[in-house]
Structure I
Amino acid sequence: MTVTIDYYFTLISPFAYLGHDVLLEIAEKRGAGIRYYPVNLGAVFSKTGGLPLPQRHPARQAYRWLELQRWREVRERPLNLRPAHFPTDPTLADCTAIVLAQSGGRVADFAHRAFRACWELDRDIADEHVISGILDDLGEYKGNILASARSEEVRSIYADHARQASEAGAFGSPVYVLNGEVFWGQDRLDLLDQALASGRAPYRPL
C-alpha cells in the first residue's frame with residue numbers, strides 16, 4: 001500500500017520553494033505519493049491564529065531573514081531575498097496548480113517553475129503571461145487550464161483547502177502531513193524522511 005504525503009503550500013512561500021525539490025526527492029526515494037493542496041495563506045492564518053508578515057513582531061521578521069539566508073546556503077538554491085514581485089497575489093498560480101493536480105497534469109513541475117519564477121527570476125506569478133509561459137514550457141494546454149483556474153468551482157476548492165489545512169493541523173507553508181502527523185516547515189523534511197523510512201506509527205499531540 002502506497003503511503004501518501006499531504007502537501008499544504010502556496011507558491012508565494014520562499015520556504016515552500018526551498019523545500020519543494022527535496023520533498024519530491026524524498027517521495028520518490030521512499031515510494032510515497034503526494035497530494036497537493038495549494039492554500040490561501042491569509043485564510044489559513046485567520047483560522048489558526050497566524051499573522052501576515054508585515055504584522056509580525058520585528059524580532060520574528062528579523063529571524064525570518066536569518067533563516068532564509070541559512071537555508072538558501074544549505075539547499076544551494078539561488079534565492080533572491082528581495083524579489084521584485086513580493087508580495088504579490090498567488091491566487092492564479094495556486095489555482096492553476098489545483099487544476100493540474102485534479103487533472104493529472106504536471107503539477108510538481110509547474111510548482112517548481114512557478115517557485116523559480118518568483119524567487120530566482122524576479123517574475124510576477126500574479127501575471128497571467130508568466131503563468132501562461134510556464135504552461136507553454138510544460139506542454140500543457142493553457143487556455144482550458146487558465147479558464148478553469150479562474151472558475152468559481154476551483155476558487156471554491158482553493159477556499160476549502162484552507163479549511164482542510166486547519167483541520168489537518170497545518171498553519172503555515174509548507175506543511176507536510178503523513179498519516180495525520182504534521183511536519184511544519186521545509187526544515188522538518190529530514191524528520192519526514194525518517195518517518196517514511198522507519199514506517200513508524202505517527203506521533204499524536206498529547
Structure II
Amino acid sequence: MSLYRVIEIFTSIQGEGNVIGTPSNFIRLATCNLRCLWCDTKYSWEKGELMSITDILSQLNHKIKVTTITGGEPLLQNITPLAKELKNINHTIIVETNGTIKPSEELRKIIDVFSVSPKLSNSGHSLKYSFKEDDWATYYKFVITNPEKDLKELSDFVASQRIDPKKVIIQPDGNREDYISALKELSDFVIKLNLPFRVLPQLHRIISYR
C-alpha cells in the first residue's frame with residue numbers, strides 16, 4: 001500500500017500559471033530538497049502526516065474534478081500510484097514542481113499539467129537544469145525579486161535552455177507587503193526591456209484565499 005507524507009489537503013482557486021483562476025483540490029506533500037530564501041510555504045518542509053491513497057481521496061471535493069499535487073517538492077515521493085487513482089475518478093491533475101527531479105515516462109503519460117518553477121540565484125541556490133535535452137514542462141514559472149538583475153539572468157537561462165518564451169511566466173515575490181506595487185514594477189520592466197515573457201500575479205495574494 002502506498003503511503004504519502006502529507007502537509008495539508010484543501011480546496012481553493014488555482015493562483016498561478018496557465019491554470020490561474022481554476023477551482024482545484026490541493027494535495028500538499030511534505031518535505032523539499034530546496035530551501036529557497038523567499039519560500040512562502042516553509043511549513044511544507046516538515047515531515048507531515050502519513051496517509052494512504054484512500055485517506056487522501058476521502059478528503060477531496062469530488063464535485064471539483066481538478067486536483068493539484070504540490071509541496072514542498074512532490075516528486076520526492078512516488079506519486080504515480082496516487083495519480084493513477086485520481087485518473088480513475090476522472091480528475092485533471094496538475095503537478096507543481098521545482099524541476100530538479102525528472103518525472104518518469106509513466107508519470108508523464110498520466111499528468112495533465114506540469115507547472116515547473118526553476119530557481120534563479122535569488123532563491124539562494126545555484127542549480128543546473130537540462131531542459132534543452134528534455135523539455136517536459138507544460139510551462140515555467142519564475143519568481144522575480146529584483147527585476148533589473150533577475151530578468152537578465154532569466155533571459156540568459158531561457159536562451160541557454162532553449163525554452164520557448166511563450167512557455168515562460170514571471171511573477172513578483174509573493175511575500176512583499178506592497179504586492180500590487182511589485183507587480184506593476186515587474187510589468188514596467190518587461191515593457192521597458194521588450195521582453196516576451198508573461199507577467200501574472202499570484203491570485204491568492206490578491207484575494208487572500210490562503
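Values quoted throughout were computed directly from the atomic coordinates according to the rules given, and no laboratory measurement underlies them. Being a predicted model, the structure only gives us computed values, none of them experimental. Cβ atoms are built from the backbone, for glycine too; each structure is taken alone.
Computing distance in nm of label points 7 Å out along Cα→Cβ at positions 9 and 81 across structures I, II gives 2.3 for structure I. In this comparison of I, II, the computed figure 31 for percent of Cα pairs over 18 Å apart, for residues 121-176 alone is attributed to II.
Structures I, II were shown, and relative contact order in percent (Cα under 8 Å, 6 or more apart) at 18 was computed from II.
One of I, II was used to calculate helix-only ellipticity at 222 nm (-39500 (n - 2.57) for each DSSP H run of 4 or more, over all residues; to 500), giving -7500; which? The correct label is II. Of the structures labelled I, II, one was used to calculate Cα extents along the principal axes in Å, for residues 89-168 alone, giving 46, 24, 24. Name it. Only structure II yields this read-out.
Consider the structures I, II: one of them gives 4.0 for distance in nm of label points 7 Å out along Cα→Cβ at positions 105 and 145 as calculated from the coordinates. Say which. Each step should come with its number before you reach the end.
Values: I: 0.4; II: 4.0.
Checking each candidate, the match is II.
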